[in-house]
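Novice: Dropping the structures in below, format is structure tokens.
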Structure P
Amino acid sequence: MRDGLLIIYPWIKALHVMAVISWMAGLFYLPRLFVYHAERGGIGQGTAEPGRSFAVMEDKLLRVIMNPAMIVTWLAGLTLVATPGVVDWGSTWPWTKAAGVIGMTAFHMWCAGERRRIAAGQIAPGRRYRMMNEVPTLLMIVIVLSVIVRF
């Protein structure tokens, strides 16, 4: 098994990076859709249900792109961690990266919960979503510095 993981390591790493890019794109965009929904959702030009377009986009982004990307990110990441010689658990960086990824997952869950609340008609002011839109950026900085600089 060890040799098998070493052989497929570059492929798993490539898959991991692609999944992270997809996941992050969704984490950056979904709160922005929440802002638009909160601030412009009631301005429907000829639609029977104002804000319906935003609700559909939010739902599909979460279900079709973000959820699968998060799952692949986690599975590929855990496979990379299981590859011999990849992680030095005596260093600080794997722990700060893990904390960042757990934070990113918690933010993903917040987004999913918020999408359900918005679908139920309980939409917060756009300012709240604008502030929350900064969270994935901060977590990304922690994760990238942890992996690249390995502090």
Structure Q
Amino acid sequence: MDFATANRAAFAVLLTAAAMGMSWTIGSLAVPDLTPARPALAIVTEDDSATPLPAGNSAHGAVLVNAICSRCHDFTPSGASSAGPNLFGVIGRPVGKGTDYTYSHNLAAHGGTWDEATLNLWLRHPAAFAPGTRMSFRGLTDPVDRADIIAWLKTLH
């Protein structure tokens, strides 16, 4: 390769780099860099388990349960367990104990009873409440939604 060819190749590389730099500069001026109003992925960073739940709206809880929980759970008095246990009368029931459902080992060994505080922790993050649980639900980060579901579950007796 002679000097003239090398000079032309270097000029082509320099011209390409300059064109790319100008494109990037013009593009960044034309399209502002905006921060989204709401994050696309909510990452739980603080423990809100000590924060008391707000008063729940059982009507909204029924809508949430129908949309989220009814795929795996039944809520009728004589309903059978399917992928998950029947949750009719779950408030006051021992954690991990049931007549016609086999719970995961860690949930069965957890102890206690299902009350507002326990359900709040469970609905917030089931895998943190009982590691190794078979429930594939990731949890509800919104305490209002959790309070609404718990308020609706309290109506089942």
Structure R
Amino acid sequence: MNNTNDLTNRTLTLERTFNAPIDLVWEAWTQPEHVAKWWAPHGMDLEVIKHDFSVGGKWKYAMPMPDGNQFISEGVYSEIVPQKKIVTTADFRPMTEGVELHIQFEKDGNQTKFTFSVIHETEEYCKQQEEMGFYNGWGSAFERLDKMLNDLT
């Protein structure tokens, strides 16, 4: 079997349990006014340029960088199952391009189990992204999400 085609070797995953109901966690992912508050790592701002939350809809966010440039995140939604799953393509220029995000939500009483997976084109690209700080970067954003959810509950 060719390991390049093995999703396990091409996927980076973060799992968390948020102390918030699933409808609130879903809203935090699907409403641009909420996304703007947490999508970026600590200390970074985010501008929501486009947010068409529908299958085939496009999203585009910009983070101003200290050097005056912008870090652009954008993609197209390919699957949306309300309060269960979001699948979207994603480019995070200039660092990451051509990945697919799989975001899963599972109700657990008044908490929400959350799984965030990023599928890369090759195993090598996946390893490179991990070494560049995937877990720290997304972990920081999800800490901001957790704080925002706690502030809203």
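Novice: Starting from the value -12000: which structure in P, Q, R was helix-only ellipticity at 222 nm (-39500 (n - 2.57) for each DSSP H run of 4 or more, over all residues; to 500) calculated from?
Specialist: Q
Novice: Can you spot which of P, Q, R the value 18.6 was calculated from, given it is mean count of other Cβ atoms within 10 Å over residues 66-73?
Specialist: So the calculation was done on P.
Novice: Given a computed value of 35 for relative contact order in percent (Cα under 8 Å, 6 or more apart), which structure among P, Q, R does it belong to?
Specialist: Working: P: 35; Q: 27; R: 30.
Here the read-out was taken from P.
Novice: For distance in nm of label points 7 Å out along Cα→Cβ at positions 26 and 98, which structure out of P, Q, R has the highest calculated value?
Specialist: Values: P: 2.5; Q: 6.3; R: 3.5.
Evaluating distance in nm of label points 7 Å out along Cα→Cβ at positions 26 and 98 on every structure, the highest lands on Q.
Novice: A further question on this structure: Out of P, Q, R, which one gives 0.95 for Rg/Rh (Cα atoms, Kirkwood Rh) as computed from the coordinates?
Specialist: For Rg/Rh (Cα atoms, Kirkwood Rh), the value 0.95 is produced by structure R.
Every number here is computed from the coordinates shown, using simple stated rules; none is lab data. Being a predicted model, the structure only gives us computed values, none of them experimental. Cβ atoms are built from the backbone, for glycine too; each structure is taken alone.
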